[in-house]
Structure 1
Amino acid sequence: MLLTLTNNTLTATINTLGAELVSLVKNNVNYIWEVDKNYWDKTSPVLFPIVGRLRNDSYTYEGKTYYLPRHGFARNFEFNYEQKAAHQVVFELESNEKTKENYPFDFKLYVAYTLVDSELVIEYFVRNVSDVVMPFSIGAHPAFAIDGDISDYSLQFNQPDVLITHHLENEAFVNKVTALESENGYLPLQYNYFEKDALVFKNLTSNEVVLQHLDVPLLKVTYEFFPYIAFWTKVNAPFLCIEPWCGLADTITHNGNIEEKEGIHLLPAGEDFLRALRIEILK
């Protein structure tokens, strides 16, 4: 089912399946890409309880092997919801018999969407209701519409970071990095960056990035307290994903133990985890 949020500036539509953002409209322009299955069949999936792909699509916990698909299972479940107001909705997914088949932990996952002026605020709240430490990752994956060639677009980070991307091959990290040609956090985009997979940056000092078209700012994503950020599209596809992550895909040499996975968060029993990102439409 689709739910609609509105305020004086924005209209957002979210699907209860996966609590997935499917449109974000300002002045009759939708800034989220509209699905074309020739390229991709998602718009903004919630990545939980892992980000990326596990080596052999499996992990071990307490000596037992479990299987999880790339980016986890949250995007495949219907979420319950409570609409707080015309401009806000909170979605909830609880652990159940199906999730426990491949993720043996009790959890509550809440995803809240709130419109504030020209911003959409997305909050990710995880509660460990198990009696053991719960290993997990969470991430965002919004796809923004591109009009024409991606070479007309650029990214402007809010800090002059050296942009070093960590290479993925067959959706696993390999021991290879590349420093992209950028200046003062400004990165012109090109499709050949994405011929193999995403651009993945670890531990940048930047916590904001602006997507620009012909150097005119379109939108800003603010991602404080997300240690990783990725950018992804397919060659000639009319979208660019901007993906703040709290988690990473496996390396090609990972031993499979989920508690030793790079980027995994170990949440103590009974404790909570909260992260928020903001999408501001600038035009």
Structure 2
Amino acid sequence: MVRAVPPADLKPTTYAWHIRAEDLRVRAGRRMAVDGLDLRLGQGVHGLLGPNGAGKTTLIRALATVLRPAGGELEVLGRTIDGRTDLRALRERIGYLPQELGYYPRFTVREFVEYLAWLKKMDAREVPGAVQRAIERVGLAGRADDRMKTLSGGMLRRAGIAQAIVNDPDVLLLDEPTVGLDPAQRLEFRTLLRDLGARACVLVSTHLVEDVAASCTNVVLVDDGRLVFQGTPEEVAGLGDPLDVGDSPIERGYTALLARPRPRREAGR
């Protein structure tokens, strides 16, 4: 299992992990979408895998403080996430790209990223430079002054990534960030992920197992709201068999892990 360490500019006594969950339970409507999940994540790029309905989006929304836990313990950057905690300062240190990105159609790309920087309470003197850097890092410098409503689906996704990284977050949460990106853009995104993971804790939810193999230092596999596996991409690839479904070793390892029998839930859970 990967044992990443906190960034050097943070005292180890502040928190041992960027993200820590113990027996975490989170509801999505009436359903307990995350149910008894234990997790530790530190610096690096972590790929979050699992079938549809596994609880990936619910988990990311809880980590982003959009949803509050229904039970168990959850800490992000040493701050407990519950109904009593003031989360405003914590949210300023998180970057979040949801599956469904909301935006004002008449905003330009620059205005959209500036607006999110303002919501994150960034220093006004730093905002123009930070916005420009974020837009350049996602390859939208040539469209910075175009309105959001004129962008393609892939460009909208890149604008969403730009707003997520504008504040140089300590925890970056990306839910299906490569949807709509073409193959060349996906390759560029992998490079960006590796760069971001050099100082932050990056969690990327995706169905593209090959993207995880190429850019992630750690794999987190969830199913039915619980942690199934955590380890390196190489460890996942080594678990597959030629008879397992998949076109590559890591895909075959992924399907083999999902097919493993797991303990049944306790009554009442």
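For this structure, a couple of remarks:
- Label whose coordinates, when FRET efficiency 1/(1 + (r/R0)^6) of positions 117 and 189 (r between Cβ atoms, R0 = 30 Å, to 0.05) is calculated, return 0.90 (choices 1, 2): 2
- Which entry (1, 2) yields the derived value 15.0 for mean projected area of the Cα convex hull in nm²: 2
- Origin of the derived value 6.3 (mean projected area of the Cα convex hull in nm², for residues 141-252 alone; candidates 1, 2): 1
- Comparing FRET efficiency 1/(1 + (r/R0)^6) of positions 85 and 109 (r between Cβ atoms, R0 = 35 Å, to 0.05) across structures 1, 2, the highest figure comes from 1.
- Entry that produces 2.7 once distance in nm of label points 7 Å out along Cα→Cβ at positions 45 and 213 is calculated, selected from 1, 2: 1
- Structure responsible for -9000, with helix-only ellipticity at 222 nm (-39500 (n - 2.57) for each DSSP H run of 4 or more, over all residues; to 500) calculated and labels 1, 2 on offer: 2
- Origin of the value 1.3, where distance in nm of label points 7 Å out along Cα→Cβ at positions 77 and 101 was derived from one of 1, 2: 1
- Ranked by percent of Cα pairs over 28 Å apart, for residues 37-204 alone, structures 1, 2 are led by 1, which has the greatest value.
All of the numbers you see were taken from the coordinates with simple rules; none came from a lab. The model shown is predicted, which means the values in this text are computed figures rather than measured ones. Cβ atoms are built from the backbone, for glycine too; each structure is taken alone.
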